[in-house]
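No lab work stands behind these numbers, since they all come straight from the coordinates. All figures in this text were calculated on a predicted structure; none of them were measured in a lab. Cβ atoms are built from the backbone, for glycine too; each structure is taken alone.
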Structure I
Amino acid sequence: MLNVPSRIASAVLLTLVALNVPPAYADDVTPVAVTVNARAALATVPETGIGTNHAIWDSNLGTDETSDRLKDAGVKLLRYPGGSYSDIYHWADHTAPGGYVAPNTDFDTFMRGVRRTGAQAMVTANYGTGTANEAAGWVRYANVTKKYGVKYWEIGNENYGNGHYGSAWEADDHADKSPAEYARNVVAYAEAMKAVDPTIKIGAVLTTAGDWPDGLVAGGDDGTWNKVVLSIAGPKIDYVVLHWYPGALDKAGRVPDMIYLTRRQIAEYAGPGSERIGISMTEFNTGTSSNGTNTQPGALAAADAYATLLANGVFTVDWWNVHNGIGSVTQVAGHTDYGDFGLLSSATCTSDGSVCEPALNTPFAPYYALQMTSRFARPGDQFIRAATDQAKVSAHAVRRPDGDLAVLLINTSPDTSFPVTIGYSGFNPASGAPVVLTHTNGATDITGSTSGSATSRTLPPLSLTTIVVHPSSAQTGLPGAPGQPTASNVTDKTATISWPAASAGTRPIVKYEVYRHDGAVGEQLGETAGNSFTVNNLKPGTGYTVNVVARDSGGGVSSASPPLTFTTGTPASSSCTVRLTDQSDWGNGYVGAIDITNNGALINGWTLNFSWPRTWQSLGSGWSAVWTQNGSNVKVVNEPNNGSLPTGASTTIGFVGNYSGPNILPAVFTLNGTVCATR
């Protein structure tokens, strides 16, 4: 991504305007119900979670003032040398042919700033115009000569944008611009770089689910970019790299599917031991100036996205970027939006000088979003499920090692103050006033107080609120959390869940309880004195996320285990079999083929039913049958020429499926009311 980004991954834009109306008061609106479930644990907050990007065209990259601002925001990872410049930058002589390099932005200056910030570094090695030997030399200089201990190294930046799929913004001197060539070079880079320092972590660039060119297969390739790269380079990498510019402010709900699909691809293509491969989001920004890039709506979207990505196990989310410069100037939510993708003001002006940004390093609203997120979710905290019944209010929660809970509440309404009531499951809050952190529209800091109650609060319009709640009783002597559960013998209706034993506290452990997530609502699936439990009565083709807690002889309960997510299959045998294939994809739609086989008695007339997993999926058209859609449900009825299916006979039907987000294909099909086996 360059200074003023010209490519946004999604064309869906949401325009926000200032509303000059008085805010609605709490007694004018229905209270929002917030549910927090301490038994429904998600990912643990990583040390490197809150990150941002530095770029070599930013002359303030290494200043003490910049570093101190980032430290105050809780930034723990800094990426260098900056987006697409990474593929033209040569570290040894600090040049970027074809691009501008500012003074005092060399690698040593960057590392000085990293240390002053108290962060870790992530370095992007030059793939486009560089070599494996050049990258290995950088590792040698960084970690052997200078002993900087740089752990994370990416190979290139957005290299799928090299023209292989049509659009070209990323430098690439390789004659072969295919994903296979990129992957072969990733292997060469990884081997050369780890020969210098075997402790480093190597990252490879993937496409992001639901964003172009994800799903596309170019001529001569054996599959999509991700399939090819992971199949070849998977054994040599330690993490994958995603970028996401959603272009709208309401897309955080798509993150779980985005990360799920990435993990599924890693597991399918990267070979044995692929569970070691982490996921990073090394560029993220909410969108364009019409959304409120550096005003409060963009900040709220940033906090929501950061919390959702980290809760789903991404080990770093890195804002694009620290300083960027003025863009299209608009008025958003009563404040000037400079169209600046930076966290901090660059003090630049429009070309005609009519509008100038505030003083250098003045924080923009997204800065406070990162600061709030870092204070809400600290390294070592464990995300737990939280949800609301109001679309304009989102909630996140973490459980801290000392037993405290922190709840982040985001009110995106520009004109309504929402009263909220907070219900806790698996946690009893203390009766005293909690610590409260608040950031409101136009505020230049986060305010703190000890006030109100743990179960109710009124959220100002366009605000971020964190509530830190103590437990009602001391959290000492309790069992430790059970270890990472695994699933085995998964069928269409059953699964066996196993886990490492928890460590006992002051009393012996007497049983383990297994819970599933249903949003933020928990359902106990069963309990056992052992370390495994077989769950029955599951639904075919359904994803489940479960946690295990330990209970001791005095009734004390541990924190929840890390989450386990698994998906049930369809019947091993059935009177019908269905096979769905994605035959061609163009980034927001695809041609699907469904093969239907009759394994039972003669069928004279059939109806196939299935449902789209997500609201952003729909039927475009269909053929070889009569297709209709009602809500998310699709009904397919035979035509006269294919309604008769003798035993063992098959028929093939086709459709165009549309999507505007991560595309999880339907998994469960019924034929004349019978659940079919899928293959």
Structure II
Amino acid sequence: MTMIGVDIGGTFTDFIIAERGSVRIHKRPSTPRAPAEAFLKGLEEASVAPGTLEKAVHGTTVGTNTMIERRGARAGLITTSGFRDTLEIGRGIKPMTDYFNLRWTAPAPLVPRELRCEVSERIAPDGSIVDPLDEAEVEAALEFLSEQGCDSVAVCLLFSYANPVHERRIAEIAAKKFPALSISTSSDLLPQWREYERTSTTAGDAYIKPVMARYFTALEDKLAAGGLDRDLFIMKSNGGLMTSRTAKNYPIHTFLSGPAAAALAGKFIGKSAGYDNVITTDMGGTSFDLSLVRDNELAYRTEGEIDVGIPVLIPTIDIRTLGAGGGSISWIDAGGALKVGPQSAGADPGPACYSRGGTKPTVTDANLLLGRLGTEAALGGSVRLDRDKSVKAIQQVAEPLGLEVEKVAKGIIDICINNIVHEVRAISAQQGIDPRAFAMIAAGGAGPLHVAPLAEVLGMRTVIVPPRPGLLSASGLLLADLRFDSVRSWPLVLERGDLGQLNAVFDEMVGEALHNLEGEGFGGKPTLIRLLDMRYEGQNWEISVPVPAGEISSEVVAAAFDTEHERLYGIRIPNARHEVVNLRVTAIGPQADPTRWLPSIQTGVAGPPASRRKVYDHASDRYVEAPIYDRETLVIGQEFEGLCIVDQIDTTLFVPFGWKCKVDNQANIVMTRKD
């Protein structure tokens, strides 16, 4: 039997195929206009019959891209009378990048004003009904939205997290009288305080739900026709799995699907190499993803932003993404300065050297021109690189600057790295860590090309390059467990609240979480995690604090909060009262043995480099005849030093002067800076 992980990226679609006693990999160019095509054709190319699959896991950014590119469903919104403009008003602040931009205009909401309908009803903060739901207005609103061509409707009523009865009634009316409409209710998706973020999350779910439902249904049908007789699993933003049938109902949980898998694999790789504190970097064709593991624990967030003006309140692994990848385009701004990204050539047409119609200079073109990439082997096993086209593309920016193409190519890479450094330092400062005390994991098709120069700028001394860095996300898919995170707003002051009632709500949430696991087919022993979102009374934002199983003690929980607050912000406030805002429960259903996807270990005697080629050295500004190693021939314990190149089907590793490498007993290449 076979397990397979399939991750669709912006440039390549990656396959990792774990069979009994062996692991195979496959890469093929993504098909952005029809993402399922790359999935299905890749299976065929890799000679994987769906009927032989024991487990199939899929990571996808289709939902995220749908939202960013504004090509989702025509969605409507039903809300409480007087709250029609919640999406428009938002928080009333600019993004940090535009604080001083006097011409900044807020992006249009996912649901335009003419498709936002009000209905008469009112729930009080304590859940009591102030005004009953006017069902005639509900029917009129649904009929209007249907006539306006809406495929989907978001329902978000005031204080519905305290009492969902009105939202549920709207969903019942829609199902009975307007069955063609897809419905997303905030009380089902996110029963949590904060009106704007709850409305935005629900609107986002409604916006992508019809698109994602069609996508997952098409995959299910095609795989079933090929003989697959079990569930297709989908990666969630929280690092867990859900079945595709659940993903169709809650597609918003897929918005960091692929990057979350890479973070999960990074944690596993770091632990296997003996490092509990690592920064995982995943650089593909269009983006650079960054995640942090401290004391062998991933950092999590309970909120995020898919795009400017689209906040979402769902649990996610703390992943920061910026537009810096192999396909990032170089350009000259109005002041004559060289810039890189965030625009990307993507998979279609791709960098100029791909010979698919792309003509603009990219980071990949710069690496090819400088010899870090070669033309001997096909990139990803299928793309032949043309150096002459890279030279011609980079001349477009070199000539206006009056510089040699090598100097400009070097500048493109340096600017790209400096863009990344800014984000690494930002997340490090926010988490209160010094990156110099961490090891860096290099992943993604473009990651190993840039990780050593990046580590040098950050002052980091250790870099871990896993066996298949270009397929880290696909590998992480096979490490994931079933996972359900639930939240419920339940505001109270710890020192004077009813803790018995709080314990009862926790018990109810645990029961719901276990029911969700059973619904996904899990019958084993789950892991349960309980947390409280807390703050000092009077603060505006809260932090999550784990609480032990059993009855909650106000003294123990308050002490845990004080300790976490001091760790994050450097202070604790004596004699301050502690306010609980949300209760959270996580239920995890452990899956198959993760070691199934590990590579076979190559032992024996180290051989000579496979070849040599001229590689540009940044420090001396000249080409150096560098040894080229084949990753497949490296053996456990083998050592070598830079300047050199390590080629493999899914990526290329650039080792500059000043770095030494050793292959550890897990087949990782561990790079360390020489003293």
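Values computed for the structure shown
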read-out	value
Which entry (I, II) yields the derived value 18.1 for mean count of other Cβ atoms within 10 Å over residues 58-65	I
Label whose coordinates, when helix-only ellipticity at 222 nm (-39500 (n - 2.57) for each DSSP H run of 4 or more, over all residues; to 500) is calculated, return -10000 (choices I, II)	II
For 3.9 (distance in nm of label points 7 Å out along Cα→Cβ at positions 370 and 482, calculated) the corresponding structure among I, II	I
At a computed 79, 58, 56 (Cα extents along the principal axes in Å), which of I, II	II
